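Where a number appears in this text, it was derived from the coordinates with a stated rule and is not lab data. Given the structure is predicted, the values throughout are model-derived calculations rather than measurements. Cβ atoms are built from the backbone, for glycine too; each structure is taken alone.
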Structure 1
Amino acid sequence: MHPQLQNAGRIAHDIGLATWFGGQVFGKFALNPVVRVIDDEATRGKVVNGGWFTFNPMGVAGLAAGGIVHVAARRTEVADRNLRPVERTIARAQDVLLATSAVLTVATGVQSARFAKQAPGGAVPIQDGTTPSAQTPPAAAALQRSIGALGNGTILAGAGLLITNALLDRVAFTDPPKRRAFSRSRI
């Protein structure tokens, strides 16, 4: 594969995952709790739903970019046949974590859309972005709790994905190209 194409792919991969994961962390730990400063519970729901639905296309595009590049890399330069056992293990963990991240992101999006439809304009009364209030209808409260659990899973899977990415880079960096060629010939 042409080195410039590999560089562009790696840049798209890293920026895509950073966008997606950064949005998840910001939403969970900044947007969701800060809406408590809004006095009206229905307005809190409207703001949280509006914030997430504004970000979601960028987050999904980022995750998709990361996923597409990952799949392309796994079929070419990061194929199992080109990796040493430690690298292979890390790359396979990345495969699982990326798939898990994608499934959890889609599931969260589906639940969020269902949650927003519980009130006109997404104005579901809430205590904060992850906590129902006494005014939250029971069906909406159940959806909100599921969104919170899915969000926790998404952040954990995303952190794992970024950790394995860093580990794979570190393992590759510490093994000079000449030694890599020699070690591959013995695999």
Structure 2
Amino acid sequence: MDGVEIHGANGYLFDEFLNSRVNDRDDIYGGSVENRCRLLLETVDAVADAVGAERTGVRISPNGRFNAMPEDPEMEATFLHLAAKLNRRGIAYLHINDQATFGLPAIPEGLIPKLRAAFSGPIILCGGYDAARAKTAIDEDLADLIAFGVSYLANPDLPMRLEEGWPLNEADRDTFYGGNEVGFTDYPVYQA
């Protein structure tokens, strides 16, 4: 492997610690923004000690509601604090997931530029990007890279399709997360 991405998104453990409505701890891992960020930052430090900060990335989902995460009134302050602390650690990148494509609330307008200002390293954005939206995010200096997940599953030739402006196969979400090869290895390449 070339590095480690610490998954602090999607309602998983680190995301639960970050959310002020889920994290009701009264020790050094709960309460204040600093305390709620502590577990993730300690994990980043441990991974960076093992593999190097330049090989450590972090994925977050500000305003994420996946896995029944509730709205967090302290969300912006938490993620801006986290981004600034990650910036000081010199990690390889910050990967920001917008869950709006799952029918969940989007990252609030204006938060990505604030995160960009707090974190000077490379930023990866993901969450339902197409070629035009990806180009806009790069052109507006909101990101250095755009990650494609679902569209890559359904389009084994995605780079060529994006470059040529060819239509994309629609992903069959019913085949995600289990079963067999159907929906993972059987999507066709583009035929003119």
Structure 3
Amino acid sequence: MTPSFLEQLSQPRPDPGGGAAAAYGGMLALALVAKVAQLEAQRPANQGNRQVWEEKLGEIKLLSGDLERLREEDVRAYSQIAQVRASGSRGPEWQEAVEYALKVPQEIMARAREALALLAWAGARCRRHLVSDLQVGREFLGATLQGAYHIARANLPLVADASRQLELSQSLSQDETLGRQAFLEAGEILAGR
């Protein structure tokens, strides 16, 4: 029997690691948003809006699938760095592996921002007693954003070219700022309920 992701994560080995855990946190958040969307789509008072809720549910499922893929990609990115490092190469394949290890957590951050937008949309429209589930989901997404940011930031010093490192650092900082803004905006919407 294949061990669960949490069992794999707890093993004394480097992968899966923090990036995969960040993506998993985003998947937990989206499961809560999906629950709210399904409950609202089934509510008799929402019959006129049922299709809208179901469309949002489709977006939630696609986004969750993206995070599942990125959870697996994070493991591959680490494996690729380990293989190239073991070969002793510091040429183009090393830089390619490092940039891949930076790209995956940045993509996790981007999906978390999209998830926060869906969560905020649902939070502005759902019944009040469901807002607390969305608040929990928001916290998971905040952890997803910050966790993925820290993983990418930890890989940044592996970039050999100083100008490329600066460019990637600026891009990462911008992603972190956008994530923080999305997190705060979703919080304001939920607090207003």
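The greatest value of mean projected area of the Cα convex hull in nm², for residues 43-90 alone among structures 1, 2, 3 is that of 1.
Among the shown structures 1, 2, 3, from which was the value -10500 of helix-only ellipticity at 222 nm (-39500 (n - 2.57) for each DSSP H run of 4 or more, over all residues; to 500) calculated?
Values: 1: -26000; 2: -10500; 3: -29000.
Matching structure: 2.
Work out which structure the value 2.7 belongs to, where distance in nm of label points 7 Å out along Cα→Cβ at positions 59 and 83 was derived from one of 1, 2, 3. Structure of origin is 1. Work out which structure the value 3.9 belongs to, where distance in nm of label points 7 Å out along Cα→Cβ at positions 3 and 27 was derived from one of 1, 2, 3. The read-out was computed on structure 1.
Here Cα extents along the principal axes in Å was derived from just one of the structures 1, 2, 3, and that gives 66, 27, 24; the source is 1.
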